[in-house]
Structure I
Amino acid sequence: MSLIHPCPCGSHQEYDVCCRPFHRGATPENALLLMRSRYSAYVLNLPEYIVATTHPASPQYSDDKFSWKKSISRFSRGSSFHRLEILDFKEQNTLATVTFTVHLSQRGQDATFTERSHFEKLGVRWFYRSGQLVQGRAPTLVTTGQLRMLPLAYYGDVVLREKAEPISEITHELKKLVEEMIETMDACEGIGLAAPQVHHSIRLFVMRKPLETESDRVELGEVKVFINPKLSEFSEETWEAPEGCLSIPTLRASVKRPKEITVEYMSLDGKIYKERYAGWEAKVILHENDHLEGILFIDRLDPKQQERLKPFLQNLEKRVHDGRAL
């Protein structure tokens, strides 16, 4: 029996019949119910539930469960939760978004924030994947129209090892795919995304132009679309820098690549361009083009590094494809 009567999620139901069953192992039937139950878990300081319902591909996911739970508990104890306000909910097949405002205070100061959260269904269970957060109440985060995100292919999916087919013509369907790829890339906080990563084995990738700042940080610029790219004139000079991949979440490793390359490609309006790229732009293009050849960035690591990563990769594949986070 619970001593908590009104459920913290604001459903106007009792906790025992609202979120408590989820906290005790029941499966929320949609992403909105999962989001509400996660909010009440934060209020009630239940870090185990937050960890168990976080997608293994989430930027928040950590194999160090002890530190992760400690961080969640610290946030819960240091916050006074006032109410949850749901602004929008969209669900399409195995993907969903929930936009909400959490009204709370910390150390006597208003700490209200709005988040558009992204959820993905693995097997029969929904998981929190990522979110875009703005301080204060921000209804502008609500998007109009249908949900346009695409499900990602993760390590172990056959499509990631196939050689992609050339694109013969620019169609309405292709333009729609590009729009959905860009929205998916941005929602996942990626800098580039190749078509095989969204289960389309065609020679296409998109990227946000990386802009190097004076402080050596990389910011994201305008979107570029590459159709049927052909790479040539690789510079003899190479450089090494960390890379990550949306299809192999939470893993980063340094990869050595040519400093400069030339790329011939078709744009979305059917025009052919031949351009020279260097630095981070070249690195992103090389990484994404590898996907079109069925190559992952981990294949570029030395044999000893690959051997050390085997347990991690086996665990990741099992977590994602079994539909569980732990």
Structure II
Amino acid sequence: MSGDRGPVDVRHITPDGVTRCRPDDLESLLAGPGLVWIDVRYWDAETARFLGRRLGLHPRTTNDCAHRNPVPKLQVHADHSFVVLHAPERGRHGHVHHVEVDQLVGRNWLLTVHGPMNDAVTLDAAYVETSAIARKLESGRLRPTTAHELSAALVAALIGRLVDLLTALTEEVWVLERQVTGGHVGDPEQFLEELFGVRHGLLAIGTMAALSREVYGRMARTVCFGEAGTARLADLEDRFRHVAAMADGQREYLQGVIEFYQTRTGTKMTIAAERLAVIAAVTLPITALSSVLGMNVIVNESTQVGPLAAILAVMLVMSGILLVWTKRKGWW
């Protein structure tokens, strides 16, 4: 099993600092003082056997680490808990990728696994939270003494990632709202794509936060980290609830902007259709008379000027009457 450049990265955390260790030292590290953080960059059969044997992982857990988990979840075992969360990564055309972050929280160890991802997502997107925690550990800004404290710091980084994307989407909502209220005259189809793309992003953030909130609410209720960790779990649940509420609020606001734009566009189309109907109504009597009498009055051996003038006068009178009637109806 490789070390720094391999799939498993081991850090031993003590009050004195953080030490990078080899995976083969795991057994001695776990038996001694301090906290052990094991970060798995990619999960394969060899890694599953190696860590499963040394950490006593449940077979169901090792299997779940190897496959994508579509929703966040919690599994509580005798000596460790398995938590699945998702972080957002913005893709093309408004799509938001769900980047899976798995945690196995033991007595004095934390195992983080980067779950399988869509090929369109870069590897750097999978290591955002763990890289942030590693930097804090190396700089001394973070010195956890328990596994659930280190886990909470990781989840806080994930929440920060949700908030960052929510902030970016909110700024886009403001720009789109100004364009709508300013009378957008561009391509309506492309503009609607932008509107719905931002709304989908807000919906994805709200869904991630809401599902994660349910997971941490259950963790707090079951006291899976003991009394000392319950308050921290409750705080994380509240922070997820806060993000979900803000995302839902922005989505509702954007939905109002979309409805305003669609209503205005639909009204313009209705007005255009009414004007076309007026044109059709005005020209209808002209078309009818010309189709019945035209061949007999004009297309003949000689044009009959008197009947032609009378027919034209009748056409003008009928068209005038229709114009007055449609005006009184408010059609134009």
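I, II: which one has percent of Cα pairs over 30 Å apart, as calculated, at 53? Answer by label: II.
One of I, II was used to calculate FRET efficiency 1/(1 + (r/R0)^6) of positions 24 and 88 (r between Cβ atoms, R0 = 30 Å, to 0.05), giving 0.55; which? Structure of origin is I.
Out of I, II, which structure matches 12.5 when mean count of other Cβ atoms within 10 Å over residues 64-71 is calculated?
Derived from I, not from the others.
With distance in nm of label points 7 Å out along Cα→Cβ at positions 256 and 272 derived from the coordinates and found to be 2.9, which of I, II does the value describe? Matching structure: II. Among candidates I, II, the computation of helix-only ellipticity at 222 nm (-39500 (n - 2.57) for each DSSP H run of 4 or more, over all residues; to 500) that gave -22000 used structure II. Source structure of the calculated read-out (mean count of other Cβ atoms within 10 Å over residues 40-47, 20.0) within I, II: I. Ranked by Kirkwood radius over Cα pairs in Å, for residues 192-311 alone, which of I, II sits at the highest value? Largest calculated value belongs to II.
Here FRET efficiency 1/(1 + (r/R0)^6) of positions 128 and 208 (r between Cβ atoms, R0 = 25 Å, to 0.05) was calculated and came to 0.95; which of the structures I, II was it taken from? Source structure: II.
Values quoted throughout were computed directly from the atomic coordinates according to the rules given, and no laboratory measurement underlies them. If you're wondering where the values come from, they're calculated on a predicted model, not measured in any experiment. Cβ atoms are built from the backbone, for glycine too; each structure is taken alone.
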